[in-house]
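Structures follow.
Just so it is clear, none of the values below were taken in a lab; they were calculated from the coordinates. Since this is a predicted model, take the numbers as computed values, not measurements. Cβ atoms are built from the backbone, for glycine too; each structure is taken alone.
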Structure P
Amino acid sequence: MQKEPHRLAGVKKERGKSLSVKHLLGIKDITPADIELIFATADTFKSVINRPIKKVPSLRDVTIANIFFENSTRTRISFELAERRLSADVLNFSASASSVKKGETLIDTVNNILAMKVDMIVMRHSSPGACSFLSKHVNSIIVNAGDGTHEHPTQALLDAYSIREKYGSVRGKKIAIIGDIMHSRVALSNIFCLQKLGAEVMVCGPPTLLPKYIGQLGVKVEFDLMKALTWCDAANMLRIQMERQDIKYFPSLREYTMLYGLTRQRLDSLDKKITIMHPGPINRGVEITSDVADSEQSIILDQVENGVAIRMAVLYLLAAKN
């Protein structure tokens, strides 16, 4: 990306520090130092978005295309808001209203967009590895906004950042990820991110929704919800991803809720206060009840706010790197 250094003005960058990667394709590819740099930069941007004038000229004249091949609300809006807060020019692309429906390939679609002088691409795709594939075939910075059941790196970063904000540090904290682990890109990215930052991670859910390989990732595995809640400092509740399931993995949503739904009664039965998280969208009354999601122990809306700051940091640092 051919941009002059002064285009990245408006935010202090720590001297001599930059990301070790050209793209953000997954948490697996970045280092703990990268994560800490993103967090430090997000701290600055969080102060920016909480002041009366919420914009900085950091990415002025940089053009970013949001290319979403799957439906999204929070992630797409969060990225677009982050881009506009950085004064970038923003192009939104929806596959449902594009030539992809006519049979155009992914590379042709993206190269046509790049021919219009786009500098960065934020992409969500249903195929695992799509962002990595694209990064090898096009000349642009790629940010993975979720690729199938593989990774969702910015969600993991904002989740870990929210834990850091709550407790002061992620290191040594016990985090339980509960629900549909098998179909969740959020779960995999969270596992990688939390472990790199020194947290202990447990996954909990029905045996049919826990991948057979999951124990090889160095996480604790639990099938009993109450045992997981008793163990953890924070519980990240995942929704059942019905859209990714081609067979039934449990008898009914009602039975799932009876065994794995987080209710006020279950929360109050613990002898300590734990933090409640959720990446969204929430299926209220399934994996979590409204009185828990909206309780004082929930940091779900903090996660949403932090998502903008984290995505601002990622875009800024990648632009500076490149």
Structure Q
Amino acid sequence: MATVQQLSTKHILGIKYLTEQDIRLIFETAQSFKEVINRPIKKVPSLRDVTVANLFFENSTRTRISFELAEKRLSADTVNFSASSSSVKKGETLLDTVNNILSMKVDMVVMRHPAPGAHHFLAQHIDANIVNAGDGTHEHPTQALLDAFSMQEQIGDLRGKNICIFGDILHSRVALSNIFCLQKLGARVRVCGPPTLIPKHINSLGVEVSHNVFESLQWCDVANILRIQLERQDIKYFPSLREYSQYFGVNKQLLDQLDKPILIMHPGPINRGVEITSDVADSDHSIILQQVENGVAVRMAVLYLLAAKR
């Protein structure tokens, strides 16, 4: 597969650093790879002789597996690293860890790290291409790319479309990346959730803020519902999960009252019965499983296009 176009950057550190042209190029490339992964033979030799290190300093299931599968579909060699079973536990620094891996002649690093900005630090010190698979509560660019790609696949060009992000906006790296990505594609973006889970200055990003779930569902074309990130909450932001579900959860009764169909999305993992009920997650409105499938194609596109920058 050949393309004359290239990304404007050698890393995917955040959506903030991509242009609209970069995003559209990734989508075009992902569409081609989606056809590949639906063929009987799902592999292409595009990244043969390229070695990718997957460094996960935080737990991950979907993102890690999605990247590993994307690398295998592209015929790359992979090295998988987990901080819980490494020398990080003995006090080794991030830079030492990565330099040790790079000395094994690794070309790309896919990294998830709890510290915001860890990927920028690495980009200044090492030569490999870096893909941000999530840094703290900052950004998760490939999740935003696959979300927007999935929306575009269902409702066409996102320019002028109304997209609402529901839930724990304060602790979500997915929310920030989605906001940047959707705005670059011309969508109108709103966030909806309890006041305690909405960042104070989010208006400065040019998004609308609402605390009314039904009104926001009525307004939007797509509802992207985020989970409550209890593991990041050091204080209580709402009285109970039951109360959160009652006032801010999305359920079938709400959808049935709308005067138009909308798309339901969720980046996972889903807290069923909290931010979303099972009858919504598994309904005809939902494209949650399509998001998972598209994640592999989008990550294949990102890796392929970065390899062209080497």
Subject >> FRET efficiency 1/(1 + (r/R0)^6) of positions 153 and 217 (r between Cβ atoms, R0 = 25 Å, to 0.05) - highest-scoring structure of P, Q >> reply: P
Subject >> P(r) over Cα pairs in 5 Å bins from 0, in percent, for residues 121-176 alone derived as 5, 18, 21, 16, 12, 12, 11, 4, 1 - corresponding label from P, Q >> reply: P
